[in-house]
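J.: Got some structures for you, see below.
Just so it is clear, none of the values below were taken in a lab; they were calculated from the coordinates. Remember, it's a predicted structure, so these values are computed and weren't measured experimentally. Cβ atoms are built from the backbone, for glycine too; each structure is taken alone.
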Structure 1
Amino acid sequence: MISVVCVYNNKKILEKFLLEGLKGQSTEYELILMDNTEGTFKSAAEALNKGGEKAKGEYIMFVHQDIDLISKTWLKDTEKTLNSLNNVGIVGVAGSIENNERTVTNIKHGEPPQSAGGVQINTPLEVQTLDECLIIIPQAIFKKRKFDKKTCFGWHSYAIDYSLSVKKSGLKVYVLPTYLYHRSTGLPLDEKYFVSLEKVRKKYKKDYKRIYTTTGEWSTLYPLTIQRIPFFQRRLKSFLKKIGIF
């Protein structure tokens, strides 16, 4: 069984997307909702750790409120895939491979819906890090390794940090070849994103030369304050090309 953990701050969005997608699922699941409409939790790590500790399923799915699973067999199909994988530390629906800036995912996002990545897959693929929109951790792994509240002090980078942590320990990080819809595109990136990512960079600078994320690749040798200048230049260039100005 999969335990579904969601921290929400907008009940209307939660009901329209996640809860609607969970209706009529063809297999049993456990739903754990963490109400943050009043700002009770100060970080995703704090909220998700509390939600995960309540979970009884073999797998714990941490998911955003604006995810629509689309298929009524999504949970059943996903659990079957999870049971076929070996040495799983964490899986997700979008992620990044080492030495490749393109996002690996089959999902669509935004309004109107569009492809969220540059690499689509037919089978589970090992990656370095995952996007936070939907991640699944075996309960046996989560019992031993919670989200790092010190490094991930806000609402960003907790899946990146967890991915690097389990990978460092010898476990595997996968993106699943699944289809779903995510209302948000995750942009624009705010200052808090880079502050949290800088903490991740410092934490793993002795373990990884570069960190690959769905927002780009980052060297662990230099502070992000230096690396962000060319990052924003690339983003602007990509945007201008997209609207036909560049």
Structure 2
Amino acid sequence: MIQFIEATKVYGHSDRAALDHLTLTVPQGCVYGFLGPNGAGKTTAIRLLTGALKPTSGTVLVEGINVADEPVKAKQKIGFVPDSQEMYDKLTGYEYIGFMADVFGVSKQDRAERAEKYLKMFELADAAGQRIQSYSRGMKQKIAVIGALIHEPPVWVLDEPMVGLDPRASFLLKEEMRRRAEAGATVFFSTHVLEVAEKLCDQVGIIQRGKLLCEGTPEELQHRAGDESLEQVFLEMTASGEEAKDE
């Protein structure tokens, strides 16, 4: 489970909060899509969630653990796929997976079985012995996904995970996100691909200027807007700047 409770982040001496009293709950077994235009606060929220930043005020909980107070304990519960591809390029794919397994204390047997499973799934087995610096953007994204899954985390956080992936890899990733949720994990991801959110997500939230405008199932949001597509709902909400969550 993920909980943001009045989570606020103000950078430096800015007169505007990058994240403004965000309150939402993502239960176990849920795929939650976090939507918003560039600069809306999505990445800031994810950085608070993963412990890269501390909130200026408010609380972020992962599996009931306060991320700011117990960052290491909280991070052990999270598998994180960032939007950047700043990786250890001198490592091979195998070495990177092994490094991530070491960080999370995964046994030799478990890491071998999981690495084989995910490398085969994402069609990366033939390249796993090569250095990451030789990988394409899509291959780097795949190895980041595998590294984030190697410890079978109860919470999976992905920041714009479809960027750089070809259609087949995107399909495989979406299938794995759904499988993880059906197995009881919490999946939280940001995306600009509204069609993906509409088809994949159990719940979505739309954020703009650091504030949560609305949330609910895709069907609920579409119904509130006169049965329009989620894309149309998004465009109308972010164009109007509407901030009423229950309207």
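J.: As an exercise: relative contact order in percent (Cα under 8 Å, 6 or more apart), calculated from one structure in 1, 2, equals 26. Which structure is it? Don't jump to the answer; show the numbers that get you there.
T.: Working: 1: 21; 2: 26.
The correct label is 2.
J.: Could you figure out which one of 1, 2 the value 2.5 for distance in nm of label points 7 Å out along Cα→Cβ at positions 131 and 195 was computed from?
T.: The correct label is 1.
J.: Can you tell which of 1, 2 yields 17.3, 52 when Rg and Dmax of the Cα atoms in Å is derived from it?
T.: Only one of 1, 2 returns 17.3, 52 for Rg and Dmax of the Cα atoms in Å, namely 1.
J.: Tell me which of 1, 2 gives -9000 when you compute helix-only ellipticity at 222 nm (-39500 (n - 2.57) for each DSSP H run of 4 or more, over all residues; to 500).
T.: 1
J.: Match the computed value 1.9 of distance in nm of label points 7 Å out along Cα→Cβ at positions 67 and 147 to one of the structures 1, 2, and report its label.
T.: Comparing all candidates, it corresponds to 2.
J.: Compute distance in nm of label points 7 Å out along Cα→Cβ at positions 59 and 75 for each of 1, 2 and report the one that scores greatest.
T.: 2
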